[in-house]
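Some structures are shown below for you to check.
Every read-out reported here was derived from the displayed coordinates using simple, explicitly stated rules and does not represent laboratory data. Predicted model only: the values in this text are computed from it and were never measured. Cβ atoms are built from the backbone, for glycine too; each structure is taken alone.
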Structure 1
Amino acid sequence: MSNNDLSEDGFSLVILSKVDPERPLPTDIYLKVDKKFIKFKSKGDTIESEKYELFIAKGVKNIYIPADEIMTFLEWINQSNEEEETTFVDQFGEENRGFFNRSKDFKEKVYDVYFEEELNDEIVDALQSNVKEFVEEIKENPITAQAIALMLSKNSTVADHSINVANLAVYIAMVLGHGHQFVLENIYMGSIFHDYGKLKIDPKILENQANRMYSHAIQEHPLTGVKMMRKTQGIPTQVLTIIQQHHEQFNGHGYPKGLAGDEIYELSQIVSMANVFDNVLVENKQLPAHERTRKAIKVIELDNGKMWNPKYIDRVVEALSIAFHSRKKAA
């Protein structure tokens, strides 16, 4: 990093949530530290998911672009959005373009919530209202229900992952017969915030993953998330239960409480399946899409009661295979 002597008039602000952390940058970018502009990344670099998550933990919401290059940067953002939109419309038709745009807007709202240092009632109420509208959209359009399973970002930030899990979990829930609006809203909110405790781990701990404190913080992140969420009003108990139990396993070997079998809330199991599925996709993002999804489906298919109740498996595997155009039995 190097100091830059330009004045504030020489820079333009960009909201960080609009930036893909793993897409090569079209210009240099800067951070504002103690009223000075510090060069953070050069043209052609990526921000990288790990650094992006540190920004979330520290509440860094903005980056800065040299004013004479801001149009280049905004065109880069628009080009990325247009490419995603074109791909989606090619797959699901012009009639679903509106859904794509609403989902992108919703995603930015979720990012904005994550970048807040603390939740408050106003933020949570606004997000719950958006969740309600989004779930209603999914329920009313059967094509959309399948489409959400394919709208998965390859980015490995916690924020992108949480939105992926929310989309997948609602899809799985509907496959398993959950059609009640309130239930689907709880699943979506629980999914969005399932890793909120991880997002708020002290940045100093995040920077040293070999430290024992890091392992402890990860093990405790479901309880940390619930503790932080309880500071606000109006969050349903079901949402808090999903957050607390999303790493519990059917065989009792999960965390933080080591619950087993029917002790685990059914909706937590659904979010857990979506969570693991998306983790496998991200871990294998260098592979072609069909190979990534085949691996993820196979993990669920061969679980045999380790993480999830076996009674869910066949229906979930079939639904995910249809959604991702894979064979039911992963070879």
Structure 2
Amino acid sequence: MQSPIDKATVIGAGAMGTFCAIVLGSRGTRVTLWARSPDRAAEIERTRENRQYLPGHRLPDSVSVTSDRASAFAGAELIVSAVPCQHMRSMWEELALAPRTRAPVVSVSKGVEVRTLKRPSQIIEAVLGDVPAAALSGPCLAPEAAAGLPTAVVTAANELEIANLIQDAFSTPTFRVYTNTDLIGIELGGAAKNVIALAAGACDGLQLGNNAKASLLTRGLVEITRLGVAMGAHADTFRGLAGIGDLIATCNSTISRNHTAGMNIGRGMPVDKVIRTAHGVVEGIETTRSILQLAEMHHVEMPITRAIHTVLFEHESPKSAIAALMTRRLKDESIV
């Protein structure tokens, strides 16, 4: 089936941005993949492969790669923002100077901006003004999805027409896209699960076993849901792909940067070294600050998030943080 989008632009040539270019290109869409570095753009264009972030997956012939701002948006009917959340504002402020269409912008970033506590779609709207902003989220580890392994995700926008457009543009026989109108919940679930993934990784690094990890994921979902509902999201969203689905994938995957970072922290690696040696941005580290601020602002109890914050930024050991969690006041199990 032919894509409803003739021309699309993907901003950011990391693993997820490259995958988005591949899946859109596989539908016959002409795609411009924009990389900030001229050298990286030239290498990907020449080799037809992103050997740094998504090796082994060839770009379709309909995908071109550039670092030129002026031409990146030419004719684009859909724009994909695949820039790490904490760098989105500065990147889009730079790109906003280039000529572009008023095409919808769909974010595949997962985080909350530290300084402003804005979600990715809100950052896009703040910089670009009156432009339709959306999100695509869910359990989507780029190497698996690029290899054609069955993957299901969800897209959300304030306008259902935009969500339907994104669904139609991205859906393939191996990449299934659902729609949702809960943009807050979709983005918050994607951001907060990275915090829980750090905790799950630390749990694995400390070899605490399956009981501990299952309890951590379950209670982690409870606190994510609590915060989401307090911010106006729907509780059901967190029982879907952008909630429990993304949480399960990220907290159990050996190719998840956040889980791997948490595992290294659990094994005793200093946080600054974890950041320095990571293959790409570990979104969950800075997002921990943001999520805890949102929890305090909305008077929501998030003990796992607070415990991870003490490990990351207050020099507490993972073992003592877990001991503090286990010896908290006994209480009833409440879901929200």
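As an exercise: mean count of other Cβ atoms within 10 Å over residues 201-208, calculated from one structure in 1, 2, equals 14.4. Which structure is it? Mind dumping the intermediate values first?
Numbers: 1: 14.4; 2: 21.0.
Label of the source structure: 1.
Looking at structures 1, 2, which one was mean count of other Cβ atoms within 10 Å over residues 281-288 calculated from, given that it came out as 14.6? Going through each structure in turn, the value belongs to 1.
Using FRET efficiency 1/(1 + (r/R0)^6) of positions 97 and 137 (r between Cβ atoms, R0 = 25 Å, to 0.05) as the calculated read-out, with 1.00 as its value, let me know the right label among 1, 2. Could you put the intermediate results ahead of the total?
Details: 1: 1.00; 2: 0.30.
Only structure 1 yields this read-out.
Which one of 1, 2 has helix-only ellipticity at 222 nm (-39500 (n - 2.57) for each DSSP H run of 4 or more, over all residues; to 500), as calculated from the coordinates, equal to -18000?
Numbers: 1: -18000; 2: -15000.
Among 1, 2, the structure yielding -18000 for helix-only ellipticity at 222 nm (-39500 (n - 2.57) for each DSSP H run of 4 or more, over all residues; to 500) is 1.
Once mean count of other Cβ atoms within 10 Å over residues 121-128 is evaluated on every structure in 1, 2, the highest one turns out to be 2.
Looking at percent of Cα pairs over 33 Å apart for structures 1, 2, the greatest value goes to 1.
One of 1, 2 was used to calculate distance in nm of label points 7 Å out along Cα→Cβ at positions 153 and 185, giving 2.5; which? The read-out comes from structure 1.
Of the structures labelled 1, 2, which one yields 12, 39, 33, 14, 2 when P(r) over Cα pairs in 10 Å bins from 0, in percent, for residues 161-296 alone is computed from its coordinates? Please list the in-between numbers first.
Working: 1: 13, 38, 37, 11, 1; 2: 12, 39, 33, 14, 2.
Structure of origin is 2.
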